[in-house]
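Some structures are shown below for you to check.
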Structure 1
Amino acid sequence: MQITVTLALTVIYVGLSLALGGVHANNGPWWFFLPCIVSVCAFVVAKVILDKLPLPWLNEQGYSSPPRRVHLSWRAAVRLPAYAPFLLILWHFLSILRMHFDIDGVLYFVIMLVLGIMIIIAHRRWREIRLLRSGEVAMAFIESRENTAEWQDDRIYYHFITTGGTTVSGRALYTGYDVLEGGSVPVFYDAKYPRDHVVACASWFEAD
């Protein structure tokens, strides 16, 4: 269901940008501003939705034994599509440059850079899925919360104790979860190497 919502919102935001004229590179500066406006509105919509979503672990009786079922979180489902219109800006920027310059070499570099970024993102997301599916679970205590810029996720500092009694500290950005200093949040970790872990509020996914 979450993936369906993500794809639907992506189509809506990109389609809206195109319908309003964001596809036309000769449409003055609107090829740049229209996708930005759509993205800003999409982030506002996402913020309104996120504020109404409860913290999933507060309603859980506990996580099941590994392997657990892992799925995309609702927070990621409504936040990720808001970035899609920015791809139109990159596309038209390269199109404008190509009309005036020979940028085949630059285009090749951009493609390779995008592929590299996608590989890194995929690797990190697979790590999250692996830990949520098969890792041990503990409750991390949030020691402090660092406020950053308005458009960025804030950072939390935390620690948790493994089943073996080892204390592990860490920090992470929390993505759309209203977690508070002094509170707690589930953390999934590798029993053999606890420093390899992910807190629930910093993951794109949720475990059942």
Structure 2
Amino acid sequence: MVRHEARGTDQLFMETKMGIVTRTGEWFHITSDLIDRYVPGLLDKVSMHVLIKDARAWVRSSDSLSLTLLLGMLLYLNPWVAATATLAFHWLWYNYKSALANRWLGTVFSFMNTDGYQMVVALVVLSLLGVWAEYLALGIGIAFFFILRLSLLNKLWDRLTSTKALALNDRMLKMLIVKYAMKENLAPREVQSMERDLTDAALKIKNKRK
């Protein structure tokens, strides 16, 4: 059974029994039925569209933040230092950003993830590097632009992640659900139980997909 979003949305995602997939290809092994079961009433106050939109913004923020960081550093630092620092930052943010999950930065990341933002920032910085004849920095900037736009680093880090662990996308969505649940004044014990139950449920769905 496939469940789409309600009419009037921009078709951000499609939901099946195996989880939720966004139109840009992010998978979340959590369903609205599971959220209703473990966090009764939450979806009456926070729509599934908002949860998935925020989760997707956080998931994709690794690339947009890293691109912004790289382009800024290329203007002032040695290109190899900038490239190394960007790789380190991307790995850390990609793997541990869920610990910083909150309900406010999703809007900022949604903007930074847009094609318009990334194209304009890249065009300005790369043009300056070309005018300054900083060809090594220009080459590294162009290479990283395509690497990050195609999410190639995400795929590399995923290969290094244990397949038995909860997927990073699921971890991100789970933490946002927890934050929204806490906003609705769930007791700490209920939040801890919900976190554990959602983790177990997501792992079961993930294993079924294999």
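Have a look at 1, 2 and say which one yields 27 for relative contact order in percent (Cα under 8 Å, 6 or more apart), as calculated. Display every interim value, and only then the final one.
On the way: 1: 22; 2: 27.
Computed on structure 2.
Upon calculation of helix-only ellipticity at 222 nm (-39500 (n - 2.57) for each DSSP H run of 4 or more, over all residues; to 500) from the atomic coordinates, which of the structures 1, 2 produces -15000? So the calculation was done on 1.
One of 1, 2 was used to compute semi-axes √(5λ) of the Cα gyration tensor in Å, and the result was 35, 17, 16. Which label is that? It would help to have the intermediate numbers written out before the result.
Details: 1: 37, 19, 16; 2: 35, 17, 16.
That value comes from structure 2.
When distance in nm of label points 7 Å out along Cα→Cβ at positions 139 and 171 is computed across structures 1, 2, the figure 2.5 traces back to 1. Tell me which of 1, 2 gives 5.1 when you compute distance in nm of label points 7 Å out along Cα→Cβ at positions 19 and 195. Of the options listed, only 1 reproduces it.
None of the figures in this text is laboratory data; all of them are computed from the coordinates on show. Everything quoted here is computed from the prediction, not taken from an experiment. Cβ atoms are built from the backbone, for glycine too; each structure is taken alone.
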